[in-house]
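For reference, the structures are reproduced in the following blocks.
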Structure 1
Amino acid sequence: MKTMVIEPPRRFNLPRWSDLWQAREVVFRLAHRDIIVRYRQTVLGVAWVIIQPVLSAGVFSLVFGTVAKLSSDGLPYFLFSLAGMLPWNLFNGALTRSSASLLSNQALVSKVFFPRILVPLSSVASVLLDFAIGLGVGIILLFVYHVNPGLPVLLIPVWVVLIALLGEGIGMIAAAMMVKYRDVGYILPWLLQILLYASPVAYALSSVPDRLRWIFDINPITWFLEAFRWSLVGTTPPAAWQVVGLVVVSVAVFFAGVLYFQSHEREFADII
């Protein structure tokens, strides 16, 4: 008879990749359930994935483009806004869904043994599906507006990975904290709402006053927004140091999230 010895993870210890591979079925099941449950008993179903970013881009175009008359770097404002909403929704979705994943799977976490880190990681599947559908709409609009981004479009998968890593890293830290401090669930949406308007999602970076430009330049959200827009709609490319910073920060935040999550994993079943 084969004996399995279950040992609690040591603090600041990376998960055992062999354990993650053996429990890969958990990821598939959780991801499949998240995708199915999200659109069950909805009249419009998957159409909500298209409606939400399109409506948001439309409102931003009206407010910032028509009323405030801000610059869109020479692009149709609707396309410019949508090109900002897509990466923002990817980041926002990865962060919010992973942060709430442990609480939404309380019974599973408290009763079944498996690497708990798979719960927040599985939540990114539905986010990536939503992003892929929204990106399809963005590509259609490129043909409608006759915009050719050129070869930088090939870098979109790179930006997607980095944005997802950044969102997941913060999300795993928030998920571990939320088990003990439910206040995080109230604070996080508020902070993200502020960050949405404090980042150049719906307006061009060129519209920011020079005296405030440095604040936006050190914001990692700005880095991936500018990089993604450059690849999708052909705006001005980001500075090289921002691209390097995006890679370093995204990877560092993700691993910091893994380490923080692992260091608190032993407490989840008892507290949740």
Structure 2
Amino acid sequence: MGWIEAVVLGIVQGLTEFLPISSSAHLRVVGEGFGWGDPGAAFTAITQIGTEAAVLLYFRRDIGRIITAWIASLGGRRKGDPDARMGWLIIIGSLPIGILGLLFQDDIETTFRDLRIVATALIVFSLVLFAADRIGAKQRELDQLTVPHGIGYGFAQAMALIPGVSRSGGTITAGLFLGYSRAAAARYSFLLAVPAVLASGFYQVYEELGGDQDGGTPVSWGPTILATVLAFGVGLTVIAWLLRYLDRGSFTPFVVYRILLGLLILGLVFSGVLDPAAGA
């Protein structure tokens, strides 16, 4: 991977991670579109460490309270504290993606990255998001989050193992169907992603440093670190913008964009302009 490629992909990662349009799909498509090929699942996971660092910074006070209250609850104190409860719900909600990610690791790094699957996921799940945004009551806030709802969020997040679904899009969609407000659904989506994304990213770092690449695209550390830093800076700005936007705006623009992008990808694939195979 070259430095220019790293700059472009780092900015793309930062711009798309928190919007319901799938960052992994965009990295896959942009890499192929510029003739760089698939940047690989390892590169994607590692650069997501940068965007999750942006979450840690932006929500540092909330996360600090949650961690403090959760640790206190282990000793039998603050059991009824809503922050301690949120900590447990984030742990419970992270289990599905952790388990399914390990079970389907090979498919995630190969089969699921086929551009035909990516494009189909972009289109299909845009329609699901549109329905959720129209049907959802948008009355619940995070202090009303229940264990079943937390598990539901978790399985929705696990759908993002397929590029094109979108981690934020999947969890926000689940939240809307469950009756949560747009801002509440987005906020929990960001918090829920932290354990899974950091675990995935650092696991990929461990595998790459250990030389266990399983035939995948090797990571170029200098450019990858640059892309991760850029993803952090851009992602921090996008978080602030999206939460302000959701106070008054709908998800319709993202739905339209996803459909158009999916149709464009399918058109370019079937016309022979893009090679759909992962790792090409």
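Derivation of every value follows stated rules applied to the coordinates shown; laboratory data play no part. Computed from a predicted structure; not experimentally measured. Cβ atoms are built from the backbone, for glycine too; each structure is taken alone.
On relative contact order in percent (Cα under 8 Å, 6 or more apart), which of the structures labelled 1, 2 is highest? Write down the numbers at each step before the final one.
Numbers: 1: 31; 2: 37.
Between 1, 2, the highest calculated value is found for 2.
Given a value of 6, 23, 22, 15, 12, 9, 7, 4, 2 for P(r) over Cα pairs in 5 Å bins from 0, in percent, for residues 81-120 alone, calculated from one of 1, 2, which structure does it belong to?
Numbers: 1: 6, 23, 22, 15, 12, 9, 7, 4, 2; 2: 6, 20, 16, 14, 14, 11, 9, 7, 3, 0.
Clearly, the read-out refers to 1.
Determine which structure produced the value 1.8 for distance in nm of label points 7 Å out along Cα→Cβ at positions 97 and 113, calculated from the coordinates; the candidates are 1, 2. List each step's numbers first, then the result.
Numbers: 1: 3.0; 2: 1.8.
Checking each candidate, the match is 2.
Thinking of 1, 2, which structure, once helix-only ellipticity at 222 nm (-39500 (n - 2.57) for each DSSP H run of 4 or more, over all residues; to 500) is computed, gives back -24000? Write out the running numbers ahead of the final one.
Working: 1: -22000; 2: -24000.
Working through the options, I get structure 2.
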